[in-house]
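The next part holds the structures, each set out as structure tokens.
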Structure P
Amino acid sequence: MEEKNSFSSHVKFGKRKLLVQTEYDAAHQVVGVTVADSGQVIDSREYLVDSSAEQDPKDPQVRQCHDLVLADLELLYSTIKNVQATPDADAHARLGTLLLDKGLIEEAVEIFTALLSLDAEYENGHYLLGKALFKKGDYEGALSHLEKAVEKTPDYQDVLLWISRVHRKRGDFTQAIQRARISLEINPEYHEALYDLGLYLIESVQSDPKNTELPPPIERVKEARARLLQAAKSSEAYDREGLDAALDLLENRDQWDQAIAQIKKANRIKAVDTRSLVLDGEFYLRFMFADLHKEHRSLDNYIRILEKSISQHPKYPDVRLSLGTAFLIRCWHYYGKALEEYREAVKINPNFYKAKKNLKLLENDGRGFLLLLRAILK
């Protein structure tokens, strides 16, 4: 049978029509899935193919990966509807964060706006909406909400860094550099601020070399080198070889565009630092609002992602915490299966005493397990 190594589907997601494309990379035995909106990729995933299968695994496994993403999008949309129908502010915060991670910016802005309508004083509410508006390209709106956030928490390094990013987008490198420096005063080891400050300093030399509010260009470049190398030393989120190559390009002014592009490319922070936190939120939302306990394929995929992450970063406690939570939900899966079988046994033979006894125990004591899971996920 001829193997099929690619699939393509259009999916309706509210008012959007998303394109899901799946390709198999035979050289690396990896299935790649992208989700695009109007030609722009908003989410991408990778799955390893099980090459140990007795039969050629590529065709069915590629299809399964494709179908998994389709099912995830359907489940996510139903989750949005269910969360919108509840006054649960925490659920809105988690859902907005998840939507932002998946590139669904408009939906994230809508959810975070609803969050502040539910609770105007919600912790980090203005920060979350500010980030979403930034990614939407509404820099005035982003700055307004981020400034409100920093008024409430002036020592919050993340808020200050996002404010610096807004100023950079607006072309105000003086303010961008100043806010990044304040963020580093709070936490000198904050690698994101180290990286951003290094990038801003170099960009400011290229676009605003005569700015008298900033150090002379030669000093900016010198500091930028130190900041970028310190960031690479502080975190695996940056490609050290790529940064070294970019810094070498700075020796020739004609290659500065290429150097800046290389510096941006060396930033791998999303893949390294945020995924487990997003997964925790996704566990919570799907268990509470979208029947994750019935969606086995999604949970199996999460566990594979976490196990792969642990193999690469065995000392990351947050990833191990997420995996432990995933295994607890797997236990809930098996509890549900056991309940179904006991009910079927009683249905077949209503006088089967042992089956009736076990069913009653499961129905009564299972509520405690459900409460435990909800408490952990919250």
Structure Q
Amino acid sequence: MQPFQSGWSTSQMNLSQYNDTDECNARPVAEDTCLMFPGHSKLEWTFAVNAWIFGAMVGSLCCGHFSDKYGRKKALMGNCIFMIVGGVVQASVSNIWVFAVGRLIAGIASGTATATIGAYINELSPPHMRNTLGLGLQIFTTIGILVPAICFFFANTSSGWRYLAAFPVVLAVIYLLLAPTMCIESPAWLLTQGRTEEAKEVIARLYGEEHVQTALSWLQVSKKPENAEEGLAAPKQESMFNPRYRMQLLGGILLSCAQQLSGINAVFYYSGSIFSDAGISDSRVGTLIIDFINIFPAFFTGVLANRFGARNMILWGLSGMVVMSIGMTVAFVVDVSALSIVFTALYVIVFGVTLGPLVWVMTADIFPDSIRASASSLCIGINWLCNLI
């Protein structure tokens, strides 16, 4: 539900009728135009949009401390407070600057979710399924991007945007109701806190009593399966800046930068214009097509990554995106709109099957349990910083 909120917040303002520059600059503003805060300036709108990204950067950078101190489960439950407050503020205000504050608070929730959930899933999953299960973060984020695009066909009214802004409150309430019984604490975190017996209970619930020792051997804080319980009673504090983790940290940061600086945000931003040039005048249709295309590639990523390796997938993805970018550029220069749509769709597919989902999986996977939360927090925080740039 929390990745869904992140995708939802990404997409909830992406309707031209909310922010048509000419319509919003008109005086007086015509009825049924500039539907969100009629008469707002471009600066105000830009601030409101980017407040969410800034909040996500803050949330992802700060959540590692709380995740390490209180555990993954409590961190995610506490994150629901930001989801609720952000949604209520956005849905109820009549001033765009206060709305931006609500966006910032919602952004803190999105950043916390993206930085915490990848590590949480990694620590709950058996090694051979981490690539596959870790893709859930990307899949539910893309579904969260898609659903508002569908709602735009019904929410293009002066009050419709308020319902979109308030919906994450529903997600947060459902999560808070279900989490106490359905969510479990990370056994890896419990072990780093010296709570071995609790960790064994969680593992038994996940995999059965007969697999407790085997599951303990997966955890990176232990060295040998037969001694999996030894040396785990005392918490071991490590720093992600320890020289032994220098390459992992650098790799995680570069992955995050590559994902956001790949140009994918520009593709989504200009998708409406691309489809408009091809004769599809309703920007909602173009946005919907791209959002649909964006969902399905991640379902194949797990199989492909297990077969070819995540590293190779990333390298192939970057190469493919370069080729598609050249194709899009040529299509724009020669003014062949149909070709530009083809290359745009292929670009999104390549991103969606490689760089998009694998960054979340690899960022969590390359760090040991003792520093996973803090290191993931830093890497994903830089990811959001690159998004803001």
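Since every read-out is calculated from the coordinates, none of them should be taken as a lab result. Being a predicted model, the structure only gives us computed values, none of them experimental. Cβ atoms are built from the backbone, for glycine too; each structure is taken alone.
Suppose distance in nm of label points 7 Å out along Cα→Cβ at positions 88 and 168 works out to 1.5; of P, Q, which structure was it derived from? Spell out each step's value before the answer.
On the way: P: 3.6; Q: 1.5.
Structure Q accounts for this read-out.
Could you tell me which structure in P, Q was used to calculate relative contact order in percent (Cα under 8 Å, 6 or more apart) as 9? Walk me through the intermediate numbers first.
Numbers: P: 9; Q: 25.
Source structure for this number: P.
Tell me which of P, Q gives 1.03 when you compute Cα Rg over 2.2 N^0.38 Å.
On the way: P: 1.17; Q: 1.03.
Among P, Q, the structure yielding 1.03 for Cα Rg over 2.2 N^0.38 Å is Q.
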